[in-house]
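Q: Listed after this line are the structures, all set down as structure tokens.
Since every read-out is calculated from the coordinates, none of them should be taken as a lab result. Keep in mind the model is a prediction, meaning the values are calculated, not measured. Cβ atoms are built from the backbone, for glycine too; each structure is taken alone.
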Structure P
């Protein structure tokens with residue numbers, strides 16, 4: 001199985017660190033990239049990388065500065081270069097409108113971050129196991 005690159009778009013440094021630590025245990029993670037807002041994420045995906053450097057999985061918070069997560073998701077899923085990259089919403093919002101809009105914009109999954117540290121760590125471990133070890137991805141992530 002090929003090692004993967006993960007992009008985490010998260011403005012909360014504590015949450016970002018927890019995700020990184022939880023995924024460090026997964027030997028399949030080759031590169032963990034963290035961007036703190038939606039604008040940085042879009043710049044990274046469309047200006048700083050070519051199709052071979054793009055991540056294999058995106059973990060995206062909704063409540064982000066500059067460009068919110070739903071707008072980032074919409075951009076990703078309407079662009080032929082990024083639409084096939086699995087994008088998991090990882091947020092504290094369990095608002096039905098947010099959930100519906102995320103799936104309208106073709107999120108691959110929507111996960112609500114629990115407030116309890118141990119439950120959050122377990123969620124990240126489960127997420128890593130599913131997306132990195134069990135899920136089959138298309139051979140190419142570009143258009």
Structure Q
């Protein structure tokens with residue numbers, strides 16, 4: 001049985017799309033010049049919408065402190081999926097350039113890329129956006145659920 005779209009899911013999706021966009025915006029200056037970053041902000045926002053809708057949108061109906069905690073948890077999931085997604089994308093780009101000899105070498109490279117991208121996250125702006133944005137998004141999602149139930 002499929003769950004119906006709710007106001008909480010919609011607000012969570014929109015809020016985390018904004019969080020994903022701004023986290024990516026502050027992440028881009030830390031990337032080396034050689035990296036291709038076309039569509040990076042837009043993909044981060046789309047991923048934020050999906051994560052907000054699917055994860056935070058299901059956790060409505062709690063107290064505001066629990067909603068804020070769920071928002072931070074959703075930001076962590078957004079970070080994990082973004083690291084995985086962009087690492088797989090980079091691995092596929094490298095595969096098309098014939099940099100890997102075997103498929104398992106390419107799979108192993110995904111984990112190396114995740115570590116590389118995670119090292120670039122040591123940035124107060126990115127972590128601040130994810131933390132504060134997650135708290136605010138969680139609370140706004142809960143308030144929207146209460147208002148439009």
Structure R
């Protein structure tokens with residue numbers, strides 16, 4: 001079964017303004033990924049970093065909606081940040097992004113999915129060094145033939 005780590009920005013995507021075509025497509029792809037999880041074609045993994053970032057969402061309604069989606073979807077959680085994040089920071093990643101990816105690697109995720117352009121632009125470098133694919137939700141669906 002595929003193991004997927006969704007970045008905080010992906011979990012928040014359905015609750016962002018849906019006025020841009022790109023945001024709408026990413027939201028649709030996010031829900032297709034959740035349907036894959038429901039069909040047991042994939043499992044979602046997460047970390048304490050993800051929980052902390054979700055807890056910091058200022059809009060209380062959005063925060064609770066994201067938490068409820070996560071509650072029903074997450075299969076496994078990592079409660080620490082592996083030291084690997086220090087190596088990932090050498091690839092010009094910010095501490096939270098490096099921490100997320102280090103957790104995904106420790107959880108043996110095949111995919112790290114994000115909508116963060118800056119993080120995605122470093123994806124190929126990360127993929128060359130680690131056994132994880134960095135992509136956005138739409139690209140993930142294309143790669144998996146959904």
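Q: If helix-only ellipticity at 222 nm (-39500 (n - 2.57) for each DSSP H run of 4 or more, over all residues; to 500) is calculated from each of P, Q, R, which structure is the one that comes out at -16000?
A: R
Q: P, Q, R: which one has relative contact order in percent (Cα under 8 Å, 6 or more apart), as calculated, at 30?
A: R
Q: Using FRET efficiency 1/(1 + (r/R0)^6) of positions 14 and 102 (r between Cβ atoms, R0 = 25 Å, to 0.05), single out the structure from P, Q, R with the greatest value.
A: Numbers: P: 0.65; Q: 0.05; R: 0.45.
Across P, Q, R, FRET efficiency 1/(1 + (r/R0)^6) of positions 14 and 102 (r between Cβ atoms, R0 = 25 Å, to 0.05) peaks for P.
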